[in-house]
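Each in structure tokens, the structures are laid out below.
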Structure P
Amino acid sequence: MVKKVAILANGGDVSGFNAVIRAIVKTAEQNGVECYGFIDGYRGLLKNDYVALSTSASRTASGILPKGGSIIGSSTNANVFHYKCVEDGQVVYKDLSDICVQNLKDDGFDCLFTLGGDGTQKSARDFSLKGVNVIGVPKTIDNDVACTEITFGYNTAVSVASDALDRLHTTGETHHRIMVLEVMGRYAGWIALESAIAGGADVALIPEIPYDINKAVEKINDRRNKGKNFSIVVVAEGAMPKGGDITIENTRDNGEGVDNTKLGGIGNIVTKQLEKLTGLEARCTVLGYMQRGGSPTAFDRVLSTKYGSKAMELALEGKFNVLTVIKNGKLDAVSLEDVVGCNKEIGAVSGNTAQSNLRKVTMDDDLVKTARNIGICLGD
């Protein structure tokens, strides 16, 4: 019988974290289950730093549905299976996962809910092999977690990007400029593609389709020949030219076993190229962390609540070591083994590698077909 559970939020923040936490807690309370939250993701699990969660008026899980971020924090660089330590002035890496497992046992937790993306769920799978009852909930604005049709936080990010495109339209049209918007998404083009459709963009460059800048120029010149002296271009941060590679803004030193590449800069590169090749003024806006923060959309509030409630329901049914997913439009669950795919090595987390099981845009996706049908240039 599940009587005491713990929640951790891990990875980059998204709108919807708190809605999931609230749904888990409320469903747990309906069934007499105690809820706790580890502070700052897997790092809190390692430190055994946690707080009680309740929806009673005086406790932390009350009134958090519309609140962005995570009331229990998050961590983007805490791979406890390959943890960065400093000993005698030297950096060493240690597998500290057994400490986490012992903490869970000593605390009496019957299940651990892991709210996060592919890296978070990879560690969740690794913990399941150590006997921990784990249930994952798919989070990321990138929408790239395997085995589910949508992650919580994604819709809010798309909505922010779409609103930005609406505003760039008026500036571009007024001053006869090319307006370029660089959006997040890492190695997947979901945000760029869907916001381009929602925001009426003319060009969308995504990681899955290496682009030819001349194709974008042709599109812009065609619009100009029709009397439209401005164009809107959306560029995913992971977009790359044909024969080229992704643009890396910085390489972080967050330790081995995590993705240390900080993407960014492709928007400015594309802007300069388009200005030179078209003769039109071009301006770049990098939306950045605006996509991550703030209140979740109504869609994300509902999706997050569905995910959280389903996760607790699975725990009550004793169905562990799974990820809650949306499959064929309905709530479901899949094995964490399916989620990690070929990325089986203990301690290896996320990244754009052959072993990574990231969900990327495929050429037969309805979004691609729709974009092409309405004349959005995808750079090919």
Structure Q
Amino acid sequence: MSKMDTVRFFQVKPAIHYGIGAISEIGENNFERVCIVTDEGMVKFGLLKMVTDVLDAKGIKYHVFSDVEPDPSTEIVEKGLTHILMEKPDALIALGGGSSIDSAKAIIYYCYHFKEMFFGKEYIKKPYFIALPTTAGTGSEVTEYAVITDKKNNTKIPLTDTLMMPDAAILDPKLIESVPAGATAATGMDVLTHAIESYVSTSNNPFSRCYSAKAAELVFKSLYKCYKDGHDLEAKASMQIASCMAGIAFNSGGLGITHSLAHAIGAQWHIPHGLANAIVMPYVVAFNGRNERADYLYSRLLHSMGRLIDDGKTAPETFVRMIFELSASMNIPLTLKEKGIEAADYQGARDTILKKAMADVCTTTNPVQPTIEELGAVLDMVYGGCHS
């Protein structure tokens, strides 16, 4: 059966403003009242002031909710929901990394569905939603997904709804200029994971593959430059575009078991998501690469990036080398053991991680559907390396 026998859907959203000074675009709207969802770091390092200066110049009133924490919890979302219900803004601005943007998405999601209990949909107006990412990593500014943490059960709650897609994304490289080198590396590897996984996923499509390939190309071109020189705004802008493109790609094309394992590993040991992805990714590429279809797709991706397969190697083996080399150049640990996870802790958490990963929605679009034993073998390599 031809793929064209099935009607599929692809949408490019939101409106994207990019380049130095793009932040001024938030003042080009007729907002009366704005709620800004952010964290204390944005206040401390002056990035919030960059936003409020624009709003002040336009005489736009605003309220700041700055309680967002890494791995935003259901409790934080509930507090934010109270703020938005009280303030009744006509626009919501998310300023920060994936945690702030995901928090804002979840606040919008629960606010809308809360109002549904009392009003018909025709009477509910969603605030205009602007995302200002301050990291080049999650791609959350162009996706309809969010991940919230249930601290009581130590698990991640994935949300998906078109309600959560931002109306506008603003990519200003000045917003990511001060990101520390370590965070630049981890979030950048998150971009690469999005690009590679969405390209080979079972839900990939001609549109998503174009975004995936360009995103991967830009990561290998610009990430190390950003890591070495945080003031290289050309490289920073390139990584913002890569992050955005990879987000568009996986929003349509899906992901794979790198994310499934990283979600569970991150929840278990509070390892930042991008870092967990960076550690897991090469071992998953090696596993998927045994599959003929996945091997073909990895080969096509390399070709699209303008890269050659290593002499005497396969495309997956070439990617594994490239990923390991990029990670090592930025001092990213190559295994969980190298990250400092003790063997006893790993063995104690192994079954829990595997059960969560098998149940993760990202597993459904991995190019190879693993058994729990196969996934366990991958996880063992993630912990101790190829010779564990």
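Bear in mind these aren't lab numbers, they're just calculated from the coordinates by the rules spelled out. All of these numbers come straight from a predicted model, not from anything done at the bench. Cβ atoms are built from the backbone, for glycine too; each structure is taken alone.
Here distance in nm of label points 7 Å out along Cα→Cβ at positions 222 and 238 was calculated and came to 2.8; which of the structures P, Q was it taken from?
Answer for the origin of the read-out: P.
Suppose helix-only ellipticity at 222 nm (-39500 (n - 2.57) for each DSSP H run of 4 or more, over all residues; to 500) works out to -11000; of P, Q, which structure was it derived from?
On the way: P: -11000; Q: -17000.
Derived from the structure labelled P.
Where is mean count of other Cβ atoms within 10 Å over residues 126-133 largest, in which of P, Q? Mind showing how you got there, number by number?
Numbers: P: 18.4; Q: 23.9.
Result for mean count of other Cβ atoms within 10 Å over residues 126-133 over P, Q: largest is Q.
Where is Rg/Rh (Cα atoms, Kirkwood Rh), for residues 62-141 alone largest, in which of P, Q? Spell out each step's value before the answer.
Values: P: 1.02; Q: 0.97.
Going through P, Q one by one, Rg/Rh (Cα atoms, Kirkwood Rh), for residues 62-141 alone is largest in P.
For distance in nm of label points 7 Å out along Cα→Cβ at positions 190 and 358, the calculated result is 2.9, so let me know which of P, Q that is.
Working: P: 1.2; Q: 2.9.
Among P, Q, the structure yielding 2.9 for distance in nm of label points 7 Å out along Cα→Cβ at positions 190 and 358 is Q.
With relative contact order in percent (Cα under 8 Å, 6 or more apart) derived from the coordinates and found to be 22, which of P, Q does the value describe?
Answer for the origin of the read-out: P.
Of the structures P, Q, report the one carrying the highest value of distance in nm of label points 7 Å out along Cα→Cβ at positions 54 and 94. Could the numbers behind the result be given before it?
Details: P: 3.6; Q: 1.6.
Largest one: structure P.
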